Structure I
Amino acid sequence: MRTLIFVITIFCFTSCKKETKKVDLVAGAALYEVKCAVCHQLDGNGIKGVHPPVSNTPWVNGSKERLINIVLHGLEERIRVKGEIYENVMPAIPTLTDEEISNVLSYVRNSFGNEATNITMEEVSVVRAGKSLNEPPDLSTVTPVTDYANRKRKERIESRVGSAYKEKKVRLDQIDVPEGFAIEVFAEGLENPRSLALGENGTVFVGSRRNETDFIYAIRDIDSDGKADSIRKISNGLEWNPMGVAILGKDLYVAEIHRIVRFRNIEDYLENPPAPELVFNYPPEKKHGDKYIRFGPDGKLYVPVGAPCNVCLEKNPIFSSITRITPDGKDFEIVAHGVRNSRGYDWHPNTRKLWFSDNGRDLMGDDLPPCEINVMQREGDHYGFPFWHGNKIKDPDYGDKRPSTDFVHTTFDLVAHAAPVSLKFYTGEMFPKDYRNSILVSEHGSWNRTKKQGYRIMKLTEKDGKVTSYEPFITGWLNESKNDAWGRPVDILQLPDGSLLLSDDYAGVIYRISYSKKTTKWGD
């Protein structure tokens, strides 16, 4: 019996050993000399200003995924290594086998002053297939977080406001709602109100996207009449476009361009809140850097990170993604790739699957590509950007690099350039039954289309994971005959009584939407 156990143990050990082949650093050194040394030199120091060094640099000892992608797909971007700018193109070497890439990169990561873990064949295979290694974000090659003040001075964000804000006149009479619904002003005179979150004690927290703002709003309806009684600005410790807000218990989480911070027990300190705690750092990239955040059913914080461009193939996998962290900023994960700029997302009340919108790229004409509604079937999937858009629309710049079969297809295509910025399942009891579990999407509206479209709230009906209807719910912010908009709907927040709050950054207002068979549309 002992002999049999010994034989089985030896067999299992040798079988497992065969499954993961050991990295061969000697073979890696030989391959480096043949394939890499002519540019990066035998000592790894490169040629200053021409070919970057691979010695003791985060480009080598940092992200495995990025390093593997450089070998597989090449590098054509302007980079900074050890204080020097390099602009030469590194060609892709996709003909190398997974084993060869594993050997040569592991050799480099353990030579020339680098000290990093080996790269396995399995990891190369995962990246070659277009999947992610789900590493913590590598922020070593983007502008340091401490430089945000300089970037603010150089790269301002335009805050667009409409005539209603300038004239201090909200045009409720121009807004159309279905029979029985009412729309009223909850709060007005706000500076670019965007994301909304509700505290345990009823405070409505509002993120702002005003030019380089460093504050959020805390709004109270003290007498519960559906109108704001007090509006405070909270700015202590905030730095750079705190647009995203989310509540977990008594704590308020705020997303700025470059980080997530937390205010403990915020409603106990509204008059004089202490400085927030740092939860997690994100890249300080301004383009699509504003973040809408929400806590999921799993208790984790979901944070989309947009592409830092209109369309590009960014090497750092944290961009064009949806990320997830614990409330304390740990266990960073990328749960979705190929997502250009997601603003609205919510979990299906029954299936608990994540539904999310994505804003399509520009400069493909008035009617392409569509904005998207997607459903996450599996964590880590890729949704197509920048290669493909909507359902099999090939990108003119990147579509030839990957087949559409590599990606998850869109669940539903919205109209082009509609800019969906909020997606919420209605789960309240106030509205009619056919609204129950329907999807409400705010279309912020086009900014560069010849004939404007969007500027409305759409109601989508869903069955078995598919959208079966797409119809207007609230309209009137866009005057189609004049091709002009006076307001732009943004975030939707469901209140405990089933009514909705809706922010409008263009008009500087938050609306309240309610339903009663006896109510006229403006709540008279």
Structure II
Amino acid sequence: MPNITYVASNTGKLLHKSDKLIRAIKGAVGTGKSVVCLQELFRLAVDQWPNSRGERLTRWVIIRNTSIELETTTLNSFKQWFPPPLSSITLRPYIKASIEMPLRDQTKVKTEFYFLALDRDEDVRKLLSLEITGGFMNESRELSYSVLKALRERTGRYPAQIDGYQDIEKNGNIIYKAPRNADGEIQPCKRRAIVLDTNPPDDEHWWYQLAVEGCLRKEDDKEFARQEVSRLFDFFDCPPPLLIGEDGRYKPNPLAENINYLPGGYQYYLDMIGGNTKDHINVMVLGNYGTVRDGRPVYPEYNDAIHSSDNVRGSKEYPICLAWDFGLTPACVIGQLDDRGQAKLLAELVSEDMHVRQFARDVVKPFLESHFSGMPIGFSMGDPAGNIRGEGEGKTAIGILNDDYVDDPEFNDEPLDMGFETVPAPTNDPDKRLDAVKSFFIKMVGSGEPGMLVNRKSCPTIRKGFQGQYKYKKVQATGKSEVYHNKPLKDKFSHPQDAVQYLCLGFRGGYNPMMNHDDMYDDYEHSISAEYW
């Protein structure tokens, strides 16, 4: 077995000592954050109570935003610290690592690590169904808050009493006494835990809101929310590798961590200065909150001065159309196509931590009734993956929107009664989806008007995505050429963008705004919000 020694940094020691449920570490690139988190999971695995068979059972999930980064970065870091034969790794149907290791007290560590990427629908469904001890969100600035919420709901559920954590009696004597909590109840899982790491996000990110402002901005009772965040979270910042001297030059920070493990030591960071923007240096080298403009825009055809306006208004002559993206962060886009072929994006509805039923019931339906009451619906179209069972209890997202399960004996909710039927988009081919959107950017209609118009006020996330936040992330630099991933980055900008793509597929799929509409929504009394008309 390989002999690998882990020496915790000062920041790592603080994280290891913390007793909070959720511990989060932020720092510049190369500061050893991921290693700290991986080692914490392993430390807790070794510290888990043994069961009646002498097995210390734990199960962890390790999450990254894309499968490429999961396999090339996160999994590689794991292999460096837990290489075979210490760990056994399988790649199908999920990436899973198992470690079985005897300890000197004659017990055995038996722990499992599931590696999940949130750009794979099967991995999202796996996260929502796993019984785990805890987890690690790797590079959290690229993950939504809903991921953390889902993870919290799954932790502490493994091991269970059935896994050997029950009192065993023999000849009137208790030969194994199951571990108990302070109330005397059997507690198989010694500690549920979630660890997070990240390079610094921007000041709109949920991490910044929790760590700096004390709670999410959307909270109504902020005093109570801050108390809960303080009770549950610990945030740790790695010292910046470089400092800015009085002369404006960058110099090594003597308190920097992980320097000895980097090629060239401090020179590793000094070499990052030349050719990089101040924004990039501020985040990736100095470890400060900020925005890094890296990556290649998905829509270079977009011109903000041409394709967006504060005064985009719909017309009562044409139906409105809806498009949906599902998963952990559902989004809905409301648009309209006129008889000239101009597409207007009138409103976006996004969520952080809702399942599709709650999103439709509490966000979309009230919004439609408030702002578009009385308008016919041309179509409602969703992610085709939403027609695959997996939204919970074997139900599909589209089926939930259409009230397909109201006759199920186990159905306990009120019908949504959306007033229209949602259908799956005709394709999920990424090239066809992107081409559908681009076709509206490159054409003109009428007397020289753009083929698409975005309402700046009511579609802020979509607009930022079009401006470059919806992007292909850079993979590496080879000489003078730059290499990018072949799929757009999955983050908070991608969800409404996916919905826009389904909307444009619907517009291009034979839809006639003068003929196609669902009269069911005409029953509502006309009460059109001036904001959109």
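Quick note: the coordinates plus some simple rules give every number you see, no bench work behind them. Here the structure is a predicted model, which means the values were calculated and not measured. Cβ atoms are built from the backbone, for glycine too; each structure is taken alone.
Determine which structure produced the value 2, 8, 14, 17, 15, 14, 12, 8, 5, 3, 2, 1, 0 for P(r) over Cα pairs in 5 Å bins from 0, in percent, for residues 106-241 alone, calculated from the coordinates; the candidates are I, II.
II
Identify the structure, out of I, II, from whose coordinates distance in nm of label points 7 Å out along Cα→Cβ at positions 282 and 514 was calculated to give 3.5.
Numbers: I: 3.5; II: 5.2.
Computed on structure I.
Out of I, II, which one gives 0.05 for FRET efficiency 1/(1 + (r/R0)^6) of positions 114 and 434 (r between Cβ atoms, R0 = 35 Å, to 0.05) as computed from the coordinates?
Source structure for this number: I.
Say we calculate relative contact order in percent (Cα under 8 Å, 6 or more apart) for every structure; which of I, II gives the highest result? Before the final figure, lay out the partial values.
Details: I: 12; II: 15.
Evaluating relative contact order in percent (Cα under 8 Å, 6 or more apart) on every structure, the highest lands on II.
Name the one structure among I, II that helix-only ellipticity at 222 nm (-39500 (n - 2.57) for each DSSP H run of 4 or more, over all residues; to 500) of -4000 was derived from.
I
Match the computed value 40 of percent of Cα pairs over 35 Å apart to one of the structures I, II, and report its label.
It must be structure I, since only it matches.
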